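**Student:** Some structures are shown below for you to check.
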Structure I
Amino acid sequence: MAKARKEFDDKYKWHVSDLYKSDKDALKDIDFIASKIGDFAKFKGHILDSADNLLELLTLDTLLSLKIEKVYTYAHLNNDADTLDTNYQELLGKAKNIYTKYLEVTSFVTPELLKKDYSLVEKYIKENKKLEEFRRTLKSIYRMKEHILSEEVEAVLSNYAKLMDAPDEIMGSLTDSDFKFDNIIVDGKSTELTESNYSIYIRSEDREVRKQAFNSLYKTYASFKTSLASILRCEVEKNVASARVRKYKNSLEASLFHNEIDSKVYYNLIDSIHQNLPSLYRYWDLKKKLLKLDDFHLYDTYADIDLGNTRNYTYEEAKDLVLKAVAPLGCDYVNNLEKSFTDGWIDSCNNEGKRGGAYCTACYSAHPFVLMSFEGLLNDVSTLAHELGHAMHYYYACKNQSYQDYGYSIFVAEVASQVNEILLCRYLLDHSNKREEKLKIIDDLLQKYKASIFRQTMFAEFELFLHEYTENGGVLTSQNMCDKYYELNKLYFGDNVIIDEEIKYEWERIPHFYMDFYVYQYATGFAAAIYLANQIYDKNETVKNNYLEFLKLGCTKNPIDSLKVAGIDITSNKVYNTAIKFMDDLVEEYSKLQGSDTK
């Protein structure tokens with residue numbers, strides 16, 4: 001039974017008080033926003049009358065945007081920490097309501113700006129140097145010109161902003177708070193299975209525990225397949241409709257356009273990984289031998305290898321490992337990262353009602369916040385390193401950019417997180433002198449390849465199917481979703497892995513399917529991170545310094561050019577070839593340590 005949140009020591013909880021000392025303070029800011037939001041009306045029809053008018057509007061927008069970000073972050077952090085607390089469900093609702101109102105009253109701004117040419121904006125920037133701070137924001141608005149609708153239509157759409165998040169919210173509430181799974185038997189005792197501890201039991205060295213966890217989890221999801229299919233269908237149809245209304249070719253282009261990513265990058269990733277699937281198949285064959293199994297099921301692919309060295313880590317040990325692993329990034333990076341442990345950036349307790357998974361979010365008014373449920377596995381240490389990579393990316397961007405420019409693109413986000421994970425793996429591998437330890441570390445790193453490149457690409461391909469099927473007039477059902485998902489598992493895991501029937505329900509539990517065309521970036525990010533991390537670990541000072549400059553950029557450059565600052569051309573096959581070459585080297589070492597032949 002999961003413990004109540006109050007039973008955990010405060011040192012394992014994030015300091016939401018760094019945002020507001022109390023809920024009353026947050027409510028005061030909501031009231032302040034409500035009192036000032038009407039001030040936008042005086043600019044209607046007059047935004048570009050003068051440079052001063054434009055600056056005054058943008059200054060007001062910045063003031064209220066900062067407060068909206070702050071109050072929303074406070075509400076959702078508290079809600080995610082304990083989804084059973086109805087007080088924060090209500091506060092989160094109020095934060096969303098004021099954001100919806102903000103979108104409504106400012107919906108005229110972009111259409112009105114676009115009635116004039118950007119040359120007028122450039123003229124005003126020259127007249128008033130204070131407008132320089134908003135140059136990138138204004139340029140990005142004009143880039144969207146052909147996809148911005150009339151003032152009246154934008155006003156109508158803004159009223160539906162909160163409803164647009166409904167599928168994600170409903171899915172999260174259902175799976176985080178209402179799902180109950182059959183108990184499983186662990187060490188002879190009946191044990192509660194939850195989304196949080198599933199990650200432990202699916203990696204169990206006891207095959208029967210893995211099988212029970214797998215079957216228990218998907219038995220519950222199977223019983224909700226119709227409801228969850230309806231929820232996800234609504235999400236996809238929303239994306240498709242929005243893309244059509246805004247005159248994009250399709251929903252993929254609509255999603256990627258904002259980040260200035262060509263759709264070819266998405267298709268190239270899928271094609272590249274298809275060509276390299278044999279590298280994953282070879283790993284499964286070796287793992288099957290290492291586990292001494294006659295057959296190899298999907299739930300076996302997650303198994304921790306039992307070599308007599310399995311250990312759990314305390315949170316303090318995890319902290320020490322992460323700090324040592326990132327040492328090649330320099331003292332400044334390490335010292336700043338240490339603040340995450342001392343200054344309340346991290347919430348690591350696994351309490352009842354806590355949102356599943358892990359993430360890092362940031363608020364310009366405070367500092368990054370990391371959510372995870374630390375259970376003591378090496379995987380949890382890796383997750384900590386991963387999320388702190390995001391945190392440091394936010395930290396450096398906030399320190400070096402204005403509020404308008406600190407929010408880096410999600411396309412580059414996964415690079416920083418994965419660099420930290422890879423540095424951790426390299427550190428652990430190089431500081432082990434035991435065959436058994438090396439095998440386990442390599443296995444864990446190969447699991448990251450599976451999770452970050454192959455699995456995320458499979459997710460990306462499934463998401464592409466959902467949207468293309470809908471765009472071509474198809475109606476998504478639980479049946480065709482399950483069929484397609486099962487088919488993709490057969491392709492990505494290969495003929496020598498038994499594809500259990502239950503896996504066809506896995507799509508129901510993937511929250512990132514409610515963040516349209518997000519997951520592919522885990523794969524592109526991991527490939528880029530492999531390229532960077534290995535050179536940083538090998539003390540290439542030029543690469544290290546370029547990487548640290550990359551962390552400071554925020555969104556001042558487009559994602560492709562940002563990666564070029566770090567020395568990466570993500571449009572080149574070199575990035576993927578380098579990543580898979582390193583994987584093949586790991587598989588070869590894995591084989592040698594086993595005493596097996598990879599041929």
Structure II
Amino acid sequence: MVKNIVSSILALGMLVGCTSNTVSETKSPLVQIYHNGHIIPMTTAEPSEVEAVVESKGNIVYVGNLAQAKSKFANANYIDLKGKTLLPGFIDPHSHFGMVSNTMGQVDLNSPPVGEVSSIDELLAKLKAYKTEHNIKDGEWIYGWGYDESQLQEKRHPTKMELDKVLPNNLVYIQHTSGHMGVANSRALEAMNVSAKTQNPEGGMIGRLPNSNEPNGLVQETAMYPFVGHMLQVLNDKQAEFLEQTQDYYAQNGFTTAQDGMTDREAIRFFQSQADQGKLKIDLVSLAGFSELESNLQDKELHFKDYKNGFKVQGTKIIADGSPQGKTAYFTEPYLTQVEGCASDCKGLPSLSQEALNKLFKTAYAADNQLFIHANGDASIDMIIKAHEYAAKALNQPLDKDRRTIVVHSQFVRPDQLETYKKYNIQPSFFTNHAYFWGDVHVENLGKKRAEFLSPIVSADELGLKYTNHSDATVTPIDPIFTLWTAVNRVSRSGKVIGAAQQASPYQALKSITSYAAYQMFEEDSKGTLEVGKRADLVILDNNPLTIDPMKIRDIKVVQTIKDGKLIYSQSDEDNDKSVK
């Protein structure tokens with residue numbers, strides 16, 4: 001089952017290691033030899049196993065034959081895996097670490113199986129109860145996250161009037177599960193200066209009451225930015241309080257490297273301050289926001305791609321379009337169902353003009369700044385390809401230069417666009433959780449052909465692309481085991497297979513959160529595989545995803561997570577009695 005997104009875990013003790021030849025022969029008792037399990041190094045094109053991995057001082061010093069490991073490393077500590085599975089620590093290809101942390105100060109409005117909200121009445125009751133339980137005074141903001149109108153009985157967004165009814169004296173803003181829209185009550189709309197006179201911003205839409213310009217509370221894409229920006233200001237004060245809890249949550253799920261998928265300057269300073277104080281137990285990779293690209297590039301204290309005490313800013317995140325389930329993703333062909341605020345030929349909308357996108361690409365490419373571009377619909381991907389071509393030509397750079405430009409989601413990429421990715425050395429980061437959470441909705445909104453090609457891992461693998469596959473938390477829960485399951489099975493909520501031809505093998509799915517994830521962040525020399533000289537970032541699972549019944553993959557549990565040779569997560573003491581010692 002999908003894990004609870006607000007759980008927090010205490011971590012207790014053990015160490016780990018692994019690789020392919022020998023760095024040094026040592027007799028130190030600090031050496032750990034992992035053996036007697038399924039040790040999958042992720043170094044080969046097809047699945048393979050080794051007998052032993054040796055760790056010393058946080059690095060992998062040997063990978064291979066157990067007898068040879070024993071002869072080379074006398075007096076080592078032997079870690080008996082007892083048949084469990086050892087893999088490189090999971091690398092988060094794309095989530096929003098800061099938003100995951102901030103949800104701990106918001107009302108959980110998710111629908112099953114993540115949350116409990118199935119109707120607007122239940123949503124309203126949750127909001128009202130939250131005010132009482134947390135003793136929130138009149139006049140203060142109340143935030144909720146994760147509602148999904150497609151999973152509510154009413155099949156619509158709540159309105160400002162409904163929010164007003166239960167919380168008339170508070171400012172309320174609730175965020176859609178997609179992260180691309182939300183609903184505000186009347187007091188919140190007034191505070192953000194949204195009225196009947198307010199025009200739709202470029203790349204955004206303000207929902208209106210029927211036959212009126214009066215806002216109904218719904219704000220989509222760029223229209224929601226003021227609300228989200230203010231929310232982050234309110235909640236950022238609590239980030240330090242939730243930092244350790246959030247890290248524990250990632251570690252519980254086997255991640256040794258997390259990502260904050262769009263980070264403003266204030267949050268970058270906060271994360272770096274926490275790292276400098278030694279408070280990071282996992283590596284944290286940040287993507288700076290595109291609105292601050294030029295000022296970030298001019299800041300001599302901001303060094304992209306370089307870790308400092310476990311934190312780094314990798315590159316820049318651009319938002320090119322919206323959400324397919326929210327019907328704001330930008331397509332070349334229209335949606336097949338009614339789109340709010342659109343009368344005909346409704347194809348979604350780009351978040352930026354082609355000219356603005358071209359400028360961002362040129363600025364970034366000139367500075368060798370890695371780009372991560374959110375794009376779901378094929379029309380927005382066309383715009384990205386044009387911007388890539390424009391910038392390369394303007395700067396007289398090769399189209400296939402090793403920039404590792406990443407198209408985040410690439411959900412409804414066309415086959416011809418995948419071939420262009422390969423030609424231009426662009427890599428996709430897929431999102432197969434959509435097959436489960438919204439696969440049925442996509443079939444209805446987009447038709448079977450488009451829906452079944454969502455996040456096409458098999459086609460990408462055949463082309464030799466180094467794809468990843470992510471949760472986009474808080475959109476879906478941080479749970480890489482569940483993401484493996486969705487990649488392999490592509491089963492929807494209703495039990496239908498969404499694109500059988502794109503059902504990945506378990507090994508293909510594992511690449512997307514280990515070796516390929518390291519590659520996309522220029523960390524293939526230190527992470528992602530079990531090889532000599534790499535960091536001893538490891539995860540131990542209670543079952544082998546390569547051999548278990550594919551439909552049971554989601555039942556696999558993380559037993560332990562090890563970062564640089566140090567245990568950062570272990571199952572409860574009761575469970576540990578049955579596991580690795």
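FYI, it's all coordinate maths here, none of it is from the lab. The structure presented is a predicted model; accordingly, all values stated were derived computationally and were not measured. Cβ atoms are built from the backbone, for glycine too; each structure is taken alone.
**Student:** From which structure (I, II) was distance in nm of label points 7 Å out along Cα→Cβ at positions 134 and 502 calculated, if the value obtained is 3.6? Could the numbers behind the result be given before it?
**Tutor:** Working: I: 5.6; II: 3.6.
Source structure: II.
**Student:** Compare distance in nm of label points 7 Å out along Cα→Cβ at positions 118 and 406 across structures I, II and report the one with the greatest value.
**Tutor:** Working: I: 2.6; II: 3.7.
Answer by largest value of distance in nm of label points 7 Å out along Cα→Cβ at positions 118 and 406: II.
**Student:** Follow-up question, since we're still on this one. Work out the source of 0.95 here, i.e. which of I, II gives that when FRET efficiency 1/(1 + (r/R0)^6) of positions 110 and 446 (r between Cβ atoms, R0 = 41 Å, to 0.05) is computed.
**Tutor:** Details: I: 0.30; II: 0.95.
It must be structure II, since only it matches.
**Student:** Of the structures labelled I, II, one was used to calculate helix-only ellipticity at 222 nm (-39500 (n - 2.57) for each DSSP H run of 4 or more, over all residues; to 500), giving -19500. Name it.
**Tutor:** On the way: I: -19500; II: -8500.
The value was obtained from structure I.
**Student:** Here mean count of other Cβ atoms within 10 Å over residues 318-325 was calculated and came to 19.9; which of the structures I, II was it taken from?
**Tutor:** Only one of I, II returns 19.9 for mean count of other Cβ atoms within 10 Å over residues 318-325, namely I.
**Student:** Further question: I have 81, 58, 51 for Cα extents along the principal axes in Å, calculated from one of the structures I, II. Which structure is it? Before the final figure, lay out the partial values.
**Tutor:** Values: I: 76, 53, 51; II: 81, 58, 51.
It was calculated from structure II.
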